[in-house]
Structure 1
Amino acid sequence: MRARLEYVLRFGDSALVLAQRLCALVAHAPVMEEDVALANVSLDLFGQARLWLAYAGELEGAARDEDTLAFHRDAGAFRNVLLVERPNGDFAETTARGYFYDLWASLAFAELVRSKDERIAAVAEKSRKENAYHLRRSEDWVVRLGDGTEESHARMQRAVNELWRYTGELFLADDVDTAMASGGIGFAPAALREPWLERVKTTFGAAALELPVDPWMQRGGKQGVHTEALGYLLAEMQILPRTIAGAVW
């Protein structure tokens, strides 16, 4: 049961942290339509986080609901992948981060809809439909920026180069991943790498972007080892419920 709890937290925390990153950009997007789009994607991710964390609370059996898990855990208790906690940076960085995650999530949810855990399968099915829009949007922006002006291309390539080192963790398995895959509840992360990479190559070809070649990758987020960026994010996200007793989502 502990492995399943850890597994569910990884999806819930990743959605929550990325949602918090994106909602900080509302009213700061380069065009009005993107303000609306970023807000909608953020709301979708917050909704997914609630579903995952509500189930995590039930699995834990410690009377902690989704609000408690979101707002009353320290950084070391979070299990999100490192990619989603990276700062927003400029619009190219936000776009690259979103694209890398959206593409991975589309593959992950396609696997999880077949999970033997009916609750996981149901959350994955709902999330999969929302993610289809997220991926179309982020992929379109990668191409538009990469194959746009000299400035937009340079910024997009720089963002890709900077964030590439955080993508490897998406495909690394540990004991939790192995247990979930062997039990038919989850999937083998490494199995997603080739389809993910092939889609990235196709997108980068259309965007005139170069694929980074540095093989060194960051890791640790799924085990609770994070960058300092997450601490700052949580301090802002959690201040209200930690200050005012009884405050909920």
Structure 2
Amino acid sequence: MTLSQINILGSKLHPVSMAQCLEIIARGIQINQAMHVITLNAEIVYQARKNQYLQRVISQADLVTADGIGVVWGARYLGYQVPERVTGIDLMLKLTEKAAKMGWPIYLLGAAPGVALEASRALGQRCPGLKIAGCHDGYFTAQEVPGIVEDINSSSARILFVALGAPKQEFWIREHFGELQIPVRIGVGGSLDVIAGIKKRAPGFFIRFNLEWLYRLLTEPSRFKRQLTLPLFAISILVEGLKRNRFLS
């Protein structure tokens, strides 16, 4: 299936809805297509402007969604039609619901020791019938990677959720893309921590008004330096918009 794609500050983005994502991923599983899914936020877009390898990894991904209102706003400001944001945790929760219904086993990789296991239990309670094919924490050495890849491949999982933090998880998936025999590989950041109850997701008010970034900043002040990329991203979008308008006028 050929997806329409747009370019936002040099990074590829597919303007798709949650429903379309689920359909695309389901089709990939049905035909056993190797798929790398990236949920793209403003911080990663901004990083990719100066990191050619990161931008190349994004360009090689099979499905890139708008993770966060910043990317949705930026794309719309530049004249693109992006239906909605599709965040990593929301996509993961929707996919696990569908996996339980379709009988697709999943594998969880990442987070601190014990977190993936606790997240698997929470997902099992949330989605009765969900098959957890395996899980492994994110604290492993390079020497352990071949064994982890072998465990994933022998698990019969159809979806691999990798929670190593962005962009490390994207790099890991791309580095081992050819070795992995599981159809769908998707980076989900800190989703396992939230699902396991280690961290709290923003209350409904913040989610509804696209202010999850503010909630994270208020509850995790250490993120302040990282959040500085948001105004830089916004400025870059405004400058890009001015350039395009000047070119078209």
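FYI, it's all coordinate maths here, none of it is from the lab. The shown structure was predicted, so the numbers you read here are calculated from the model rather than taken from an experiment. Cβ atoms are built from the backbone, for glycine too; each structure is taken alone.
Could you figure out which one of 1, 2 the value -14500 for helix-only ellipticity at 222 nm (-39500 (n - 2.57) for each DSSP H run of 4 or more, over all residues; to 500) was computed from? Derived from 2, not from the others.
Distance in nm of label points 7 Å out along Cα→Cβ at positions 58 and 74 computed as 0.6: which structure among 1, 2? The structure behind it is 2. Taking relative contact order in percent (Cα under 8 Å, 6 or more apart) as the criterion, the largest value within structures 1, 2 is that of 1. Calculating distance in nm of label points 7 Å out along Cα→Cβ at positions 10 and 26 for structures 1, 2 picks out 2 as the one with the greatest value.
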